[in-house]
Structure 1
């Protein structure tokens, strides 16, 4: 199967091509093209994954893209434990999202276009995962960025969607630009963009790997600088502080898009890249690059969890939850928890996709995103409630759900390698349970309140008419459960949110460790004498107690209403609006970059009009005046002198003209007179 892995991204790419050109003709059958393509990719991807599980050696295929002197650009693909398990996750979770979308998007006038973009999205992610060089990775990376722009702004009639897609595009461009510079630095340093060649050179620590650059008065190892520049890409794509601001606004897209972005594709790409390029970070002096990764992740996890506490939009709460969990993964990778961070990436894909799709089922039923306009929905949406509850327990890290095993692995690594990181991540785990319990209490418990202002239709009657459809009636009475095509994937993901974590149970791998640690092992740890800490039940029970404490506090406040939330809001004072307004980070960026950019543009315009144009106009005016003076000088001086000479010559001619009579005797007379005059003068002088 590994030899056929190059077909895995080609199937959804072919689906995109078919739907892009024939989607309208296919009509309601369009989703089945996309689902069929994903099924074929899943078949090959899971086959390759099972081969790796059985112990097959990694398979690498590469081809030369271009050669310039001693430097080469290669492309190809790699099937190893990391790429195969990630492909298996993407095709399974992505396929379930595709199936869910059949029901969620039915009746949309741009039905086929939606599935075309989803297919291209998955094709880009699969390309990026299977790539064995930074060049092909970058191609897949950019496809992901394009599709996120298209899908976030899918409801293009809404100005908010237009602004959100532009915000996502520009914010991630910042990180992508840094990453591109980092890749160029690696190419300059090692003469190749091939993963294996670069990682081997870094591991061996030769002359190329030990190069340094001067930044002011500092000497920085080029390998460290390159690693940090490459990390800029994951910071943008995976919504890490300070480039996290685009991710909550990405909720403007349809809910299946949110699930795909937050679970199986875009945000997972950044964490995957750090895992794939782990040698680049690990072999920096004193693991400096990993320390940066750890602290960026920790800070992101904590800040996002705090902001999630004050949000009322169900999808925005989950968005901040995603940012926080991605911070957990980055922190895990940064504290030498290679397998732990990637394990959490896999488990998170299942329960976060489940939570977003279940949120979509809720929105589909009640017509609003505001959790304070919901309530009591467990009676109306039983399947959605129980599946959402499974995802919530997994996210909160409650035993025996998947999140318990993967999150505990990260906390275990942090406890042994970075106690300060462990303390902050434990606080984040408490906040996670708190804000998710608040979400569950407002949405599914109490009495149904109903939407005060239902979400408006994103399309116009003309859009429906153009697609040959009738505009639907959006009035919402009693909430009702979603159709089976939507609840089926919820049940499947709920099961996954329980059983996927079992691969992290101690004793499932050799030497008493877990299977996932054995499967996703990093050889550099063995060379450096670093051993994964053994599973600790006291530490695990402590993290479970933190999660249960968060649930208990939230239940007292938001479930039993023992302490009115208004009183708590009064106690915390300005903290609540500070968190509700996203710590004013978006506002700060708006003032500094947006308004600052506009102010700079206005200043540059003034400078252009009054200085540059003024100088140009001054030069032009001086030139005009000079040319006019030159014209006067030319007319009255130069031409005057020429004309004067002409006039004098003509006057002399007129005066001398009578002397020219044409008669010989006149000339003889003049000659005789002249001769006589000469004789007289001569005699006078004698």
Structure 2
């Protein structure tokens, strides 16, 4: 009988000296509210112990572990699989990332009796001469360049952000010659006039006087459309940030030169093999296997076939071997890593999964769950989740709580937690009254356009199968069609080493000003941002000191001078109603809101909104890098509450939340709706449907249009 993994005295992050047992060969489910310590236990403790113990036996560059435990025993090698994608290497593809490219090269080499080097993409003579083996070309992206809501005379092209005086004048001159109204917005123009401004050029030259470094300069030039990328001013080029990768028009993403397309097995070249979606490729590989008589190739063929078959089974049939890893969503990459686990020849692993059913449609979830169950027995699984989806197959359930932050990190009973998740609401979404039909004819990635119907001044829920184009619709298409639109993505909050809950909520500047006014000093004297007078001299305002190499054995230690707040200790002299800035930084949002009730109404109101979405437990000065995914998205919602846009698109705002938190976010979004907003939400979380008046189930028709 397999012995349990036992870990005692866990104090990693906010965990409170807990003891846990992980049943080997079973599914161990970790539940709890956002910020209660689920990831701290699963990834920063259990998985990290398994990784560190295994890697330290042979690797030279093992990072210093961050887990804090008293003891552990019976640990196994761990495979942590998260819903994140930090890979930015454009040459990293599904084939290279999962070690299958080399196998495919060997197969083509063996079948065609050609040297393996002939198919190597590391040789210049094999690759496409246009894209140099990347499969893509860098081109100016009109979706990044054009601001549809800006009048032509005000320069609707974001890349012409220098010498605006010049570009405004030459645009007006060209518009006059083409009978285009320069006071219309780009959106209001006919398609023909849009095309002229983007791709056209003038017959005549225009002499334009403009401001340049405090003097008046003159330049005579023709007008060239922004997407022609022709210089009208010497030395002024368009930034790389306005470019995007598109499929190479020479090799069509295959990466090889034209000669390689003539070398085929069973009617398919290696370039076509790499670019066909897995669903189409599966029967082709099956035919190759059935026709193969060489026993030496069976193992390699089976490896490729099993990988592709499992991808199709896990709703990843739309992907292909040449698909770039940076273009995958976190959910797609997690499922691909699962495919690797499902098809590996290794066993007796400790596999840690983060919400493996998140972002999946109702039809896709049972397939993933069924496949995860097949790993049990030979492997041990730890699943972090926010629902009871895995309770029926779990060997044991570990519940953390009772809430997040300082009040989290305790072990609580399963029944106690599940009872707290039976929150009922009598909310009923209002019926739809007005609709907006949106039809866009524009090529983005593999899509040809979009055609949807949105309920105005209502909450709209958008669902659909993986890869159908949900995020593409919100991120790429809707900005082209809507006058007043804001998109909120699911990525973590951007920030720097000083970023905290206070800065993310936009309250540091106001509070610094309050203290500055009170004591008649510059507000920077009360700011802990790097370079300001109020930041700690020892840590520079970060709140911690780093020792060692940050790429390998870095150790972050709380700064002893400022106690992790980032403030100069000199500020302890300045108090308002008995509290210093250092005191405020250590308080929770709950405590801070009570304090500011009588100190400053605007700050108090902002903190009330944070409490409305169940962020009471967060410390005011807590670094944003320590926030959970669910905490991240709720702070982002607060930042956009006062957006002037009439229509707001949000990618998975309910992800990483338990039922109580979902109810709070649903009510918060509806409050935004009652303030005149139209809300579009992509999400597949359970128990949220009743908040939405309109449900849009996306499909893609034969023409590649999202509808």
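Rule-based calculations on the coordinates, nothing more; no lab input. A quick note: this is a predicted structure, and the numbers were derived from the prediction, not measured. Cβ atoms are built from the backbone, for glycine too; each structure is taken alone.
Suppose you compute helix-only ellipticity at 222 nm (-39500 (n - 2.57) for each DSSP H run of 4 or more, over all residues; to 500) for every structure in 1, 2: which one lands on -22000?
Details: 1: -22000; 2: -8000.
Corresponding structure: 1.
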field: Test item: Cα Rg over 2.2 N^0.38 Å calculated as 1.45, pick one of 1, 2
entry: 1
statement: Value 8.1 of distance in nm of label points 7 Å out along Cα→Cβ at positions 125 and 597 was derived from the coordinates of, among 1, 2, structure 2
task: Using relative contact order in percent (Cα under 8 Å, 6 or more apart) as the calculated read-out, with 11 as its value, let me know the right label among 1, 2.
output: 1
field: For mean projected area of the Cα convex hull in nm², for residues 189-492 alone computed as 19.0, the structure of 1, 2 it came from
entry: 1
message: For Kirkwood radius over Cα pairs in Å, for residues 37-372 alone, which structure out of 1, 2 has the highest calculated value?
response: 2
message: If Rg/Rh (Cα atoms, Kirkwood Rh), for residues 253-420 alone computes to 1.09, which of 1, 2 did it come from?
response: 2
